[in-house]
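Input: structures, listed below.
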Structure 1
Amino acid sequence: MENNSLNNNILSELKAKVLKLFQDGIISGFLGFASASLPMSIRPFLAKNEKDIDKLVWNSFCTINLANYLPEIIKQNKDKKIGAIATGCWSRNIVVQIQEGQLKRDDVYILGVSSRGMINSKNISDRFPGKEILHVKEEDHIVTIEGRGFSEQIKRWDVTRDNCKTCAHPDPVIYDDLIGNLAGKRSINNKYSQIDVIEEMEPDKKWEWFLKEIDKCIRCYACRNACPLCYCNTCFVDDSKPQWLGKSIKHTETAIFHILRAYHCAGRCTDCGACESVCPMGIKMRLFTKKLEKDVFNLFGVEAGLDINEPLPLTTYKIDDPEDFILKLEKE
């Protein structure tokens, strides 16, 4: 996979800064990305020494949220800090992890980079049904897709992920050093437009939409495993004493899994889209958590991970918190 000039500049600066961190003895490893075996795919990669730096890559297919791996890596490398690259949503997840005691701010050295928005590889593959994509070339605003007997150029923004298109916070909120320049807060007309469409449905239509989405679920738990917020020692779906949920793909059990997983993310989710990116069935599960993100913002005026000093909204209370949900009985 070839990078565009913007990505090449980021990668060049990234490698130079990581090299200096190793040379200065500040980090014992750096968490980034490396190439994978297929076009449009990358893999998380922990560079453990200066030689590993050449394996680092940066492109618009870096959709995996690296915050998911930080707590465990830090536990295994306690002698020095672990370095990591972080965009806006990834850095916000690191903030949430710090707030929830999963890691300490001094444990990680963050190289922040503003996100231009990442590409949804499924948006590309859906355009070439039955064809094998062999090569992808990124330019600044164009992506060239090539295979046997075909070559086509696509506007980058046309295949950008939905969550990136509605992201108002592309800049890292915490960092020790910065790659490139900060982009500043984006002006988004309505980042909850997809949710508004569902909210306008009649109740039976909403349920029909939900069942249609989860009907695809094969209970692989890729969404849970990719989520940087899912770090319970034992997930409720795996608990056997008591057993909260069966292992079938019946609507009742699949619905409970997705509903409870979404509620576990309420007030914590940064809409990084990792869950949806790894789903092999194309379930739009991001909209489940996006709905709760909207509700939390409307109720408490809080977006997860923007301020390390702001308590998570569902772990604290204020005297003037809204109480409309409480049933109040009138005295006779």
Structure 2
Amino acid sequence: MPSVIALDAMGSDRAPKPEVEGAIQAARHYDVRVLLVGHREAVEPELARHPSAAALNLEIVHASEIIGMQDKAVQAVRAKRDSSMRVGLRLVREGRAAGFITAGNTGAAMATAKMVLGGLPGVDRPALAAVFPTAVGTTAILLDVGANVDCKPHNLEQFAVMGEIYFRSMFGTRRPRVGLLSIGEEESKGNDLTRDAFHLLKKLPLNFVGNVEGRDLYNGTVDVIVADGFVGNVALKTSEGVANLVRATLKESLKATITRQVGFLLSRSAYADFKKRLDHTEYGGAPLLGVKGVCFITHGSSNTNAIKNAIRVAAEFAERNINSKIERELAGAGVATTRTEAVLST
């Protein structure tokens, strides 16, 4: 049986076009069934533009409301009970879908997931984990990248365990190297949060390598980087900006310096490979680790490729039963919990 993935068809900046096209690509290339959740009047015409989609494993699930990027997270979750986010997450809770994906409002997605799915035992706050490339050809993850703007040391402790399990399960590394993002490698460096978190992470049964700096995000010396959501989100968005700058600058330099046709073709091929390695759409969305169900959040600017890969990764996450591993190993690690309300990003 194919994995069933519910996709918020109204989430992205250009919805429902990239969602419909991404769902078609995923259904065509992977063993998945995609439920397009959103306004039937908006989704059906877009789907009709692709006659070949009629033979694919796609279905529209109507939702009458949309949570926009400008909406306040908690207010929108309470007021819009038939939003595409809420309907999609209900499909996961009811067992009709193995996972849910949205390119919509991050804060609203997190709040809705916590309300509809609930949190895993042993997790106070869920965290978003972003995947990115390294200079040595491997991948690394950074969490949290925006779900929690304020954290306590025990939150970072939980993030470390969840991130290590996710990386190990998805990428096959037996003992991932876990680092704490700070302003220096020494144990004494950082603010009160990182210094206190350092002592907690050092006691965990993980391959904890200590503090890492911003330059270590991409050099391949660490696999899992832990940070609070404020710092993690700034690091992620800065990295994306630098990647865009490098791509644009390199493209202009190639155009200006290459004159021979053979050299141009070789350089164009190398540039295409380089661009793909830095393309965040190749890695799908960011999983919201710590909720009772599979929920992925991707960029509001997501294109067809990003949606297609988010569907692929969400299906893999569900098939590998990563949530059960997180719940079991958090209990085994003896991580402390303090039930508090998460500080939502809006």
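Data table
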read-out	value
Value -9000, calculated as helix-only ellipticity at 222 nm (-39500 (n - 2.57) for each DSSP H run of 4 or more, over all residues; to 500), assigned to which of 1, 2	1
Distance in nm of label points 7 Å out along Cα→Cβ at positions 97 and 297 derived as 1.6 - corresponding label from 1, 2	2
Winner on relative contact order in percent (Cα under 8 Å, 6 or more apart) once structures 1, 2 are ranked, highest first	2
Value 22.5, calculated as mean count of other Cβ atoms within 10 Å over residues 57-64, assigned to which of 1, 2	1
Which of 1, 2 yields 23, 12, 7 [semi-axes √(5λ) of the Cα gyration tensor in Å, for residues 129-168 alone, calculated]	1
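A short reminder: the numbers here are calculations on the coordinates, not readings from a lab. The structure presented is a predicted model; accordingly, all values stated were derived computationally and were not measured. Cβ atoms are built from the backbone, for glycine too; each structure is taken alone.
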